[in-house]
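See the structures that follow.
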Structure 1
Amino acid sequence: MQTTKRDETFRIDRTGILVRSVVPRRGKPYEHRCPLDTLKAVSHRFDEHGEGDTVETIAEALDVPMTQVATALAFLLERGIVTVEHRRNFPATIDVHLDAMTEYHALREKGV
């Protein structure tokens with residue numbers, strides 16, 4: 001069975017937007033962006049709701065584009081702040097928003 005592994009990195013651009021860069025095994029590399037306000041809203045959603053969301057349910061609840069939510073979720077998952085169980089996302093920490101902001105600012109300060 002062949003995996004669909006891809007190389008994924010995150011950075012904060014000079015305007016403060018979270019950028020997810022993906023190099024898939026096949027196809028062309030791409031980037032998606034997530035404004036800080038969307039990252040905050042997604043992380044607050046987990047603190048307030050936390051009942052197991054999908055990209056679609058979060059995007060609908062927050063009325064933001066799915067690509068922004070997917071970028072925020074990928075960042076939270078990569079940092080261990082959110083976990084996936086049966087295709088649903090759940091908080092993995094006590095304060096998702098605080099941990100998300102800590103990771104965001106650490107990445108911004110790193111300048112990567």
Structure 2
Amino acid sequence: MTKETIIRSVVFFVLAGLCEIGGGYLVWIALKNKQPLWVGIFGGILLAVYGAVATFQPSSFGRTYAAYGGIFVIMAILWGWKIDKVKPDLYDIVGAAIILIGTIVIFYAPRKLI
């Protein structure tokens with residue numbers, strides 16, 4: 001992959017992560033915190049947008065979703081820290097680092113694009 005392709009794919013991973021985590025969060029608070037129905041509906045729309053954003057990745061479905069799982073873990077920890085005010089502990093950080101290494105290997109290892 002070229003440097004530009006990697007940068008673009010990272011942007012799509014982050015955008016997809018914001019849509020999925022943000023959408024899931026809105027559904028969560030709509031149901032759990034009894035927020036208005038429109039909050040949950042908007043969350044559902046964001047979840048659908050997440051599915052579309054992921055299609056812009058330069059790889060196969062399985063590899064994209066496997067790698068996205070690692071990005072999701074890291075973004076969920078960051079979301080919890082910034083939004084829910086739950087500071088990550090040593091095990092969160094070590095686990096996220098291990099997952100990030102695996103994600104990089106899965107998605108960015110040199111190979112022929114599908």
Structure 3
Amino acid sequence: MHPALYAHENGYDAISSSLGISRWKNMQQITDCGIRAAEKYPDLLYWDYNWRKKGESARMIEISKRERFYQQEYCDCVYSLRDTNLHRRKAQGRTLIKLGVLYYGDDENDNPQR
């Protein structure tokens with residue numbers, strides 16, 4: 001189900017995206033897509049908060065650790081997972097990523113501070 005439709009049908013008044021935190025993503029493209037998705041429902045708003053500015057990424061990590069959000073270090077495709085494990089984690093002597101088990105705050109020495 002599309003997130004905007006789910007939000008609308010379940011009484012939420014806003015949607016957002018976690019994609020904007022990545023410096024490799026185009027923030028304007030993400031915002032435009034979110035706005036277009038929310039526009040289909042008059043009771044729904046797209047929240048486009050920019051976590052990249054004014055040290056907010058450190059705040060995002062702090063909140064993520066406190067709330068134990070799932071931490072994903074790759075884009076969600078099998079190739080990115082493979083490359084992250086081989087070229088980043090293994091090369092640095094870190095444990096390999098196991099799907100769905102790494103949460104912010106679980107292991108302070110193994111979690112990256114992006």
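Derivation of every value follows stated rules applied to the coordinates shown; laboratory data play no part. What you see is a predicted model; the values in this text were computed from it and never measured. Cβ atoms are built from the backbone, for glycine too; each structure is taken alone.
For this structure, a couple of remarks:
- When Cα Rg over 2.2 N^0.38 Å is computed across structures 1, 2, 3, the figure 1.22 traces back to 3.
- If helix-only ellipticity at 222 nm (-39500 (n - 2.57) for each DSSP H run of 4 or more, over all residues; to 500) is computed and equals -13500, the structure in 1, 2, 3: 1
- Sorting 1, 2, 3 by distance in nm of label points 7 Å out along Cα→Cβ at positions 11 and 91 from high to low puts 3 first, with the largest value.
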